[in-house]
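Bear in mind these aren't lab numbers, they're just calculated from the coordinates by the rules spelled out. The structure displayed is predicted, hence computed values, not measured ones. Cβ atoms are built from the backbone, for glycine too; each structure is taken alone.
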Structure P
Amino acid sequence: MRKVRFAVVGVRNFAAQHIKRIKVLVNEGLADLAGVVVRNQQIEDPLFEQLKQEGVRIYSSLDELLVAGQGLVDIITLPTSIHTHSELAAKCMKAGFNVVLEKPPVPTVQQVDELIRVEQETKRFCSLGFQFIHSNSIRQLKNLIVQGKLGSIIEISCKGYWPRDKQYYQRNPWAGRVIKDGYVLLDGPMHNALAHFLNNMLYLSSSQPQDSGKLKTVRAELYRANPYIQSDDTSCLLGETVDGTKIYFYVTHCSQNRVDPYMEIVGTKGKAIWKFNETTIVQLDDGEEIKFGNGGIDPWVEVMRVAAQVHLGELEKPYSSLENSRSFVVAINGAYLSSEKIRPIPEEYVSEHPTESRFVVKDIDNLLDQAFAQRKLLSELDLPWTASTREVDVEDLTVFNPFQEI
């Protein structure tokens, strides 16, 4: 069998994770790491040195790769900053390469629509790095929903609290930014660190095998406790699909404790609980109980494996595609349109963590737990620092311009 040849843009930060996952396929005899792009080849980096010793071809720029990699590379992976995704993915496909694009896909709906157009015109594919769409648990849940086991999906709810310190926001120039140098970013817990879990809910809200639910309306609240960032760090969202499924999402980077994502799915014939470790329990109204976990499958590796299978023609489409990620982009754009601005949380409700360099919103763990349990937005709990927002119609959203809306 012909090996699929991957090239990765970068070797540091998340690029190192791409290389690690590709090497699993290399060790299985399914792939080759055919190149990496390293602009600064004077860096002292152990992985870079290792790759050179292994004879992996080093390109000094993406442009060089797009020319010199013709006939040598099949798939280019882009673990790059959010605001570069649209331009770089289009550039790669137009040059004849397939793409694995790290999540989140792109910041605006018009950008995702443009990439879909480029994908169709070039006959290339762009697979998204939403790894949980590749996981055993989410795929099994999707199959049960497609089979009608849970009936019509009434609502899907998820909460996740992942504290982030000052170093997290200083790790690169765009972290915690809404706009950077004229580029739209919308960095924040919903659009970056916890983006997978909003995308999971939208994917599971559709009973069609490849699709995500199409959103009709969005109402969201975006708050900021960290004084040195632009973006939100504490947020909640209520969406409704055209089929009537309600989507509830509660996230923060300013919690006292880490609470890994937890999801509840309620259908007309039963309910399911999904946990971050992929432990999943489905309880049907007829008394049947179904349990499953990750099945020993590493979803991060599956992102690369599925891309390879699509390239070889073994699969028709990527599991996580531009088309089924579009609803996620619409949800994020709708959240900004609904909130209209990111509201600072007053200092009296924010404290510095006693041992870590980060901020904590007073009682936010309990408040989000309460909002999750009651399926309410934070403003509906009558908190002094919250503000009610408007519901926006996103069913026909094709353009989002934060320069005008924020």
Structure Q
Amino acid sequence: MSTAASDYRLDGIYKQRQDGFYMQRVKLPAGVISAGQARTVSAVSTRFGQGTVHLTTRGSMEIHWLKEEDLPQVKRELAKSGLTSRGACGGAVRGITCGSQGALGFPVLESLARRIHRHFTGNPRFERLPKKFKIGLEADVDEGRHLIQDVGLVLAGNEEGRARFDIWIAGGLGREPRPGFLLSERIPEERIIPIIEAIVRVYATHAPPPKRLKFLATEFGETKLRQLIEAEASYSEEIPVAGGLPEHLVTPAVGHQRVELPVFAGKMTAEQLVIIADNADRFGDGVLMVTSNQNIALLLSPGVDADAELCSLQQSAGLASDGPTPVLRVCPGNHECLMGLTATRDVARELLSHIGEKGRTLSWALSGCNNSCSQPQLADVGIVAARLVADADGLKSPRFDVYRRLQSGLGQRVHEGLTRSELVDTLQRID
């Protein structure tokens, strides 16, 4: 079997660091997945991989340790459950993310996420872009996730039954973090997809590979970029929202309680995922959510004791911890990723063993390279393995940069080029 690497990427597949193995990413609109679909992911991981599942900060699931000859069957098995990976990697519109799953307005966000996902996934007009194109929906601006998207949609209210959104564009992290800027305010839902089309067309026309939309904001300036987008024919169009039954799977209601199961570094076993899926069927309307902090959340049915169910679920799934678990987002690092410069899960365990009481009240993020997949600039404390440095014997070890987010916007770098021991010593003194 021989397929161009770029074609694999459009199907949500990356090569792993280990020769002969691949990672398959599964797109989940707004991070929502049914219990039945979760069992499919578990079964695919068990049959074709090594029985592990990675949860991402963008609400996707990743299956590692797949062999090339099994990739077509993996795709078929996922498709049988209505799951797709098209555009989950490569130059395409990526998975539609949402960090506001606990908000009262989440059903509106999930429904729109599903419509955007349907419209752009596999659409040849919006594939083979210069680089990835990320869209996120949020209920508010508190966490700052709207600032790191190519298109960030923030719910701005409801008028006469029509949801309205503020549209932020041209944000991104990586080696050159840039917060997005406000393109338009209080745009009705009917115009959202046409405006995104206009933005993608401008991006595809003017950005050279492998640049992101943020490159055009820097190259042209915000005013010119806005003018180019507004000149596109689709910018002023409306696509009426069709009537029918609700599209969202998650329906917050009186008596429902949300519980979140911490998953260290977003890595869990296929068996653990099945246990959680079974409990979602019994107590949570058959729905799970992958959170932006790489955890699993359920919305429990009325009458279920949330504290007791969370404790029981943690014990049965083997996810219980000895004490309060701080928010800690961790990418796969060089455990599996070609780009990783350090063993992120090992570093994360060491950090957890050293941070003090104050540190455990903060949010943390650790990225194994400058791509910043764990979103370190949005954590209270963000850590990036920025480069490798060789010693006198030629042995290479990572050097870490530290970011602090003390106000709105992106976190700022406060330490640079720390060794691992210097990193641990520095973070012990975080206040």
Value 0.40, calculated as FRET efficiency 1/(1 + (r/R0)^6) of positions 24 and 40 (r between Cβ atoms, R0 = 25 Å, to 0.05), assigned to which of P, Q: P
When mean count of other Cβ atoms within 10 Å over residues 48-55 is calculated for each of the structures P, Q, which structure yields the highest value? Q
Rank structures P, Q by relative contact order in percent (Cα under 8 Å, 6 or more apart) and report only the one at the top, that is, the highest. P
The value 5.6 for distance in nm of label points 7 Å out along Cα→Cβ at positions 312 and 344, derived from one of P, Q, belongs to structure P
Tell me which of P, Q gives 1.6 when you compute distance in nm of label points 7 Å out along Cα→Cβ at positions 144 and 264. P
Of the structures P, Q, the one that 0.97 was derived from, the read-out being Rg/Rh (Cα atoms, Kirkwood Rh), for residues 56-239 alone: Q
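Comparing distance in nm of label points 7 Å out along Cα→Cβ at positions 160 and 184 across P, Q, which structure shows the greatest value?
The structure with the largest value is P.
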Computing mean projected area of the Cα convex hull in nm² gives 21.4 for which of P, Q? Q
Which of P, Q yields 4.1 [distance in nm of label points 7 Å out along Cα→Cβ at positions 72 and 256, calculated]: Q
Label whose coordinates, when distance in nm of label points 7 Å out along Cα→Cβ at positions 88 and 112 is calculated, return 2.0 (choices P, Q): P
Parent structure of the calculated result 20.6, 57, given that Rg and Dmax of the Cα atoms in Å, for residues 136-327 alone is the read-out and P, Q the choices: Q
